[in-house]
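Structures for review follow.
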Structure P
Amino acid sequence: MTYKFDAPPLLPAPPKLAEAPPVVVVQPPPPAPPPRPTPQVQKITLDSKALFDFDKADLKPEGKTAIDSQVVGKLTNVKLEIVLVTGHTDRLGTDSYNQKLSERRANAVRDYLVTKGIARDKIETIGMGKKQPVAQCDQKNVKDLIACLQPNRRVDVEAKGESMM
């Protein structure tokens with residue numbers, strides 16, 4: 001055996017191990033937010049017999065009570081997007097007169113809703129006049145005809161919003 005000092009070693013150096021790649025910790029994506037509730041639409045038809053006298057647009061006390069129970073009570077826990085108040089009349093009278101009467105009735109209901117705390121800017125009103133009847137009548141007697149056409153004299157309230165419960 002021969003020793004050579006100051007000579008390179010005869011045995012090769014151990015192989016260098018490849019450096020391990022850095023450990024990457026992948027964070028899972030944050031959970032998706034819960035889906036927003038779908039806005040609900042409620043349509044309430046108010047009978048004008050309870051709301052107004054024939055050929056009038058001033059709310060009667062029993063009309064206010066009907067609005068309180070049928071509309072305001074249902075909207076107390078709703079985040080409103082919009083409330084659409086639509087006034088209707090029967091076919092008696094001219095188109096122009098009925099259009100204005102239906103608008104005045106819708107505005108009267110809107111004004112009352114505002115006094116109950118519903119924001120005015122969330123309420124839209126429209127008068128349909130006699131364009132959307134729900135009852136068709138052929139009575140010859142005027143009193144009977146007025147009674148038969150009564151369902152056409154109405155106010156519809158449509159509210160769109162999300163329940164806060």
Structure Q
Amino acid sequence: MSAPLPIAVIAWMLGVPREDWKLLFDWTNRTIGAADPEYQPEGMTRQENALQAMTETFTYFTKLVEEKKKNPADDLVTIFANAQVDGEPLPFMDVLAWCFIIVIAGNETTRNGTSGGMLAFIEHQSELRKLQTDSSLLVPAVEEVVRWTSPIIHFGRTATRDVEIRG
């Protein structure tokens with residue numbers, strides 16, 4: 001459940017037609033999870049798989065940005081396509097980069113955070129009951145789920161001070 005939800009929201013916000021949402025889902029999975037056997041096509045290396053998925057994503061957004069310039073809509077791609085800084089349009093590659101970053105980063109972290117949050121509430125049902133009875137805890141609960149689950153799994157982390165773990 002946590003996998004299709006973020007990409008649907010992101011695709012809707014960007015203005016990607018609903019019939020293309022599965023394409024974005026596939027491309028992001030192959031870009032982020034190129035080493036995952038589930039997303040690894042036969043006969044391709046991990047690098048080839050990820051590069052092909054990124055190329056398909058950029059090619060798709062190139063066409064979508066051009067379409068949104070001709071037929072603006074109430075979505076992020078239209079905003080990016082028509083944005084200006086100091087009276088100059090954003091460089092085309094910047095527009096594509098913003099689309100790519102939103103699709104990749106927003107999808108992966110939200111998926112991991114949602115899954116981790118569901119697991120945390122399953123394992124700590126007393127915390128879930130608190131949340132169910134007091135809606136004022138919702139915002140801090142979301143922040144705590146992000147802290148607790150660490151949804152960015154491919155980044156190294158460095159302690160800012162010495163710590164002792166388990167004695």
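In table form, for the structure just shown:
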item: Source structure (of P, Q) for FRET efficiency 1/(1 + (r/R0)^6) of positions 18 and 50 (r between Cβ atoms, R0 = 35 Å, to 0.05), computed value 0.85; result: Q
item: Ranking P, Q by percent of Cα pairs over 16 Å apart, for residues 82-137 alone, the structure that comes out highest; result: Q
item: With relative contact order in percent (Cα under 8 Å, 6 or more apart) derived as 23, matching label from P, Q; result: Q
item: Read-out helix-only ellipticity at 222 nm (-39500 (n - 2.57) for each DSSP H run of 4 or more, over all residues; to 500), computed value -7000, structure in P, Q; result: P
item: Kirkwood radius over Cα pairs in Å - structure with the largest value, from P, Q; result: P
item: Comparison of P, Q by mean count of other Cβ atoms within 10 Å over residues 26-33 - largest value held by; result: Q
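Read-outs: derived from the displayed coordinates by stated rules, not from any lab. The model shown is predicted, which means the values in this text are computed figures rather than measured ones. Cβ atoms are built from the backbone, for glycine too; each structure is taken alone.
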